[in-house]
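Below, each structure is written out as structure tokens.
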Structure 1
Amino acid sequence: MPKIEVSRRDFARLAGAAFVSGGLGLAEGETLTARQVIERVKQHLGIEWNEHTYRDVFHAGDADGVVHGIASTFMSNLDVLKRAHAKGLNFVISHEPTFWSDDDAIAPVRNDPMFQLKRNYIERNGMMVFRLHDHWHRRKPDGIFEGWNRALGWNDRLVAGNSRMWDLPETTLGAAAEHVAASLKTRSVRLVGDPGLAVRRVGRGSHTLDGNMAALARVDALLVSEAREWDSIEYVRDAILSGEKKGLILISHEAGEEAGMDNFATWLRTFVPEVPVEFVPTGDQMWIPVT
């Protein structure tokens, strides 16, 4: 067999192509599939992939379909799907479900007209939807909180060793809430407590009552995006009614995580150069009636 000579320049070019494509090394003329994109994500996350996940899987479309563009989003609702399609982004990577339940269970909604309309829209337009939830949170640093802190402008205010707590220049509960609303572009902000309350340390709340109880003891105010109103919020209200100098800023689920999927799009572009990658915001679609 004759010896094949590869110049130093050609070797560097081939090695660089393999690096940016996650080691898959697509040759000229080859197409990129949704499954191949997710394989690259797995390689670059820096954590072991849980093969038993029920969340972080394909939830609609053909996993081996050719990708023309990628949309990163918080929630793959019908509006996001339509805007992604209009931009030529046929692969949607969503942080939250497509068909409204945590595991995107089909059986309970199979005969529902809204399910059929949404699934048919995805299939008719050659789209694919993958959910990336657990592993984007498990990444170090947490990909959602990394983007969220950046959007708030509070990265340099983080308490050492804690990605969920900040020491701010002294402000008030009301002013902190206004900053959150403006930074996250959300109208869904509610307060519990005195808006004039002096606030220095703010903590990110959790889903659970016990998590929020523990966090409240360490901060002046909690910032919560996903908590049950009938337990966590009522606990904070009783704490305030008892005379404790505490506050709560309650924001929407979307406002608490959307910036983290903008962060995902920025990260994904570093190793998926073949197709456009765009962040498609879900946006705060709630509104407050004029009184």
Structure 2
Amino acid sequence: MTHATVHELPAAVAEGLLTGTLAPYLGPGMLALCEGTVPPADPLALAAVLTARVSVPGKIRNRLTAAAQFIENFKHRKTLVKGMDEAYAAAPAPSALHRWIAALPAPLVVDCWYDDTLRQALAARGADWAEVQGLSQSEHFGTWTGWYDATGAASPDAPGSARTVYYKPWGGHAPASNYLVSDSDYVEVLTEIDIQTPIPAEVQQRRAALGFVFLGCRFNDQLPRAFARQIMKRSGGPHFAVMAEEPTRMEARFLDEQGITRIALPLADVAAALAGSSPVATAA
């Protein structure tokens, strides 16, 4: 058995996103849609930025989590956080697809990268959304996630009135410099993620009726696969992934096991097609 592949955008994808039955799940590839200077848009680029600031042994220089762990161990956690803050201090203007997603009536949006781009687009929409981010156990021992309202103010729990929950499982630059990036950051979470402890109850509740549309994501590393697998768990489906490139063997296996339909189109083409429809009008 192989995963299903389609070569055009199924009408069900736009319809599901517009009506709030499909949830966008964003990866670092979304930054390719932005114009001008963009922050590091994949683990290799981020590793290069961090190791340009701090000398790291050559054998781990291109391995993001290992390089981050070395910086944390030998230069202190604050040095690692400072490097991440500098890498993501400037967010590009949101692309048309970022703005389109921000206007959707989505109960849940997942964003597995550190930049503030979608956050900027959501901020322009108003105050009917809330954000929850994964927290590093080295900085917040015993607390897996932190909630923030639309202004960026810390919130003790999920605001019940939030139409959209914006979930950043790896943390993000704004509003509080929360980052899961080092080996130890991920080991702590992966130890518990099978029993869902690090995944907020509000996210678990909302995903039950949703499928996911993966945009700008690759699954050629165990970390994005592990997080996607656990965030999708007990969700309603169906699931789609925009991936023009031929998947690796491990990606193909992941798509197959999770029942994800691959949309074999460039993200820019899908972005143009989606952004051509009006989520605001449909939601009204």
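Before moving on, here are some points about what is shown:
- Identity of the structure behind 3, 16, 30, 27, 15, 6, 2, 0 (criterion: P(r) over Cα pairs in 5 Å bins from 0, in percent, for residues 102-181 alone, calculated), options 1, 2: 2
- Structure (1, 2) behind the derived value 125 of volume of the Cα convex hull per residue in Å³: 2
- Winner on distance in nm of label points 7 Å out along Cα→Cβ at positions 110 and 166 once structures 1, 2 are ranked, highest first: 1
- Structures compared: 1, 2; top value of relative contact order in percent (Cα under 8 Å, 6 or more apart), i.e. the largest, recorded for 2.
Any read-out appearing in this document is the output of simple, stated calculations on the displayed coordinates, not a laboratory observation. The structure presented is a predicted model; accordingly, all values stated were derived computationally and were not measured. Cβ atoms are built from the backbone, for glycine too; each structure is taken alone.
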